[in-house]
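Before anything else, here is the set of structures, which you'll find just below.
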Structure P
Amino acid sequence: MRTRLLAAIVVSFLFSGCGTAADNELLLQGAKQLDEGQTEQAALSLSSGLEQAQKEGAPEKGLGRYRLLLTRCYIVQGKIDEADRESSRAFESAQKSYGKESLDLVPYLLARSRVAYRKGDFAQSRNRALEALSIQEKSQGKESKDQIDTIDLIVSAACADDRCADTEPYLERQLALRKKYLGEDHPHVASSLCLLGELAEKKNQLEEAEKYYSEALAIREKSAKELVESTRKNLVRLHLKKLDE
């Protein structure tokens, strides 16, 4: 997902006429360094490119893309205040450039969501991700692969905010999308199944929970053996609960 996002940002920049050849070189360099995990070098390249673009009077669209990549750098580095600053400015630039309902706004909303999550503002994180999903649905319907990561953010933020009970419709949708695009036996499918199992267990729907955990176990025995033991423990716990009933 990271590589696809970076590539999309860079390609859209190069073909939009937003920067000079020097700007483009620094953006490409920074994106490549970020993708390779060289975050310090990437931050330097992108900061230099942003400064140069500002001096040359580059449009908001171009500045926003630099700031979006800088946000990613700072999140990886754990520099959350810097990430908050850059993601806020990037989002403002994107709104001015694209409007409030454009699909191009989604990466900026998701960046704001991730920053809010890292700051511990889980309600804000969830709301930003929900905004992004709403835009995606209007442009793509409800069957796009791009929505898997957006739904993951919604679920993660809700659970961190003690609102896991609200996530069942999103988890069911995420499960369907993961099966469709990743395959029935993908480890991420098992993750969705386990989360649905946990929700069912909390509602004391033990038969439903057992079904989800059993499906997850079958997948993990094939593709994620390091998680087999923890999944088996879920099933053992369920069996003990049934004996107590």
Structure Q
Amino acid sequence: MSKADYLAELEPLQLALNNLARWLQHTGRRLVVVVEGRDTAGKGGTVAAIAQTLNPRQCHVVALGKPSDRERGQWYFQRYVPHLPASGEIALFDRSWYNRAGVERVMGYCTESEAALFLKQAPAFEQLLVDDGVLLLKYWLTVDQAEQEQRIVERLQDPLKRWKLSPVDLEARSRYADYGRMRDLMLQATHTPHAPWTLVNFNDQRRGRLALIRHLLAPVPATQIPPPPKTLPPL
């Protein structure tokens, strides 16, 4: 998809996202969007496209690094709770609590018993959010191995994108099949009626972003909330 065609389709979707933000403020609802997927799938770019034209005081991007020693001694979900939205807000998780079912499990950063406990507790944790009125949308961005390899090479060759590749990313490159197995186990355990997963094809990142945003907008009532009128006083 060409950049020009992509931007032409993105603009009306971003206008709709602004209407969504006004609807959330008007109703007091809270929105959590979880964006997960393999390395290079396009998580960061997708979150950026959603947040680009929204008020950063209302729409918060959550991209947590490695847990601290103190956080490692907490209940696993505890470090994510402070980032959940208040009334009228949006939280966009660029990776989320599902790290435990993916990278942590594949790379041996957690034990199998810890991973099993996570898969048991995640649906219950999400049930609490939904029962409290949170709109929870979970997306998995799919990308095939050949496309992932091409993107890794492009990042290595581009000095402005090389920072996106960590030693863990390079190690994970050789574990494509392992990640696939862990993903399937995760989806099987955590795809629930109250918090289902939506898989989006991201072999073409631009088409994938547009498809994801359209899906994100679908649950919102077709109610236009006009922006508050603003007039400039005379000088």
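Since every read-out is calculated from the coordinates, none of them should be taken as a lab result. Remember, predicted model here, so these are calculated numbers, not experimental data. Cβ atoms are built from the backbone, for glycine too; each structure is taken alone.
Just a few scattered comments:
- If you line up P, Q by volume of the Cα convex hull per residue in Å³, for residues 107-154 alone, the top spot, with the largest value, goes to Q.
- Structure responsible for -14500, with helix-only ellipticity at 222 nm (-39500 (n - 2.57) for each DSSP H run of 4 or more, over all residues; to 500) calculated and labels P, Q on offer: Q
- Answer label among P, Q for the case where mean count of other Cβ atoms within 10 Å over residues 139-146, calculated from the coordinates, equals 17.4: Q
- At a computed 30 (relative contact order in percent (Cα under 8 Å, 6 or more apart)), which of P, Q: Q
- When Kirkwood radius over Cα pairs in Å is computed for each of P, Q, the largest belongs to: P
- Between structures P, Q, the calculation of distance in nm of label points 7 Å out along Cα→Cβ at positions 123 and 227 yields its largest number for Q.
- Comparison of P, Q by mean count of other Cβ atoms within 10 Å over residues 83-90 - largest value held by: P
- Read-out distance in nm of label points 7 Å out along Cα→Cβ at positions 99 and 131, computed value 1.7, structure in P, Q: P
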